[in-house]
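Below are structures written as structure tokens.
Nothing in this text is a laboratory measurement; each read-out follows from the coordinates by a stated rule. Since we're looking at a predicted model, the values are computed, not measured. Cβ atoms are built from the backbone, for glycine too; each structure is taken alone.
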Structure 1
Amino acid sequence: MRRFASFRQFYPFYLDEHRHCTSRRLHFLGSCGVLCLLAAALGTGHWGFAVAAVACGYGFAWVGHFFFEKNRPATFRHPLYSLMGDWVMFVDILRGRVRI
């Protein structure tokens, strides 16, 4: 297993694991779903939406990895950096730095 001393070192690896545009799109959709479901949880007080947010985020991402990237999600090896990578890539997509 590859080791990273910082997120700055990890992020290029993370992007390399997300080369397929459909995978990046699925990650983006999953992240949008997470934000909507968390807003629903906060707005309604029904915390089942928060559980659904986790399932939504990982579900979309893992479909991208297993069916399009054909690789293992970095979540299994680097859970914290992977979670950070999801949100940095989400913002980079919004800013036009990463193409979908």
Structure 2
Amino acid sequence: MSEDDDAFRSTVAEGFESRFDADGETAEAAATKAAAFRSEVAEDLTAEALLDAVADADDYADFAHRYDLAIGTLAADHEDCTDSRAYRLAGFDDLAADPEIGA
């Protein structure tokens, strides 16, 4: 990770804890995934834009759900990111790969 990536990750982890009451472990995990999203998909994403996106996400649930919603919304703005699950805290679940679901 570059110094810029480290600064981004550190800033968003601190923001997740202070603005959204995320516990340290969850904040670090989300920040690491967000840094990967920024590096691989949205190179122009700023820490403040990400924190604002989480703040704008539906607050019906806990931080992890808000973060996942925000990443999904941000990913939708990038046409070459067709699957944001790698950057979400929920990640990939067992049901996602089952072709019988929804059939």
- Note on the structure: When 1, 2 are compared on relative contact order in percent (Cα under 8 Å, 6 or more apart), the highest value belongs to 1
- Query: Suppose you compute helix-only ellipticity at 222 nm (-39500 (n - 2.57) for each DSSP H run of 4 or more, over all residues; to 500) for every structure in 1, 2: which one lands on -18500?
  - Reply: 2
- Note on the structure: Comparing 1, 2 on distance in nm of label points 7 Å out along Cα→Cβ at positions 22 and 38, the highest sits with 1
- Message: When distance in nm of label points 7 Å out along Cα→Cβ at positions 54 and 70 is compared over structures 1, 2, which one is greatest?
- Response: 1
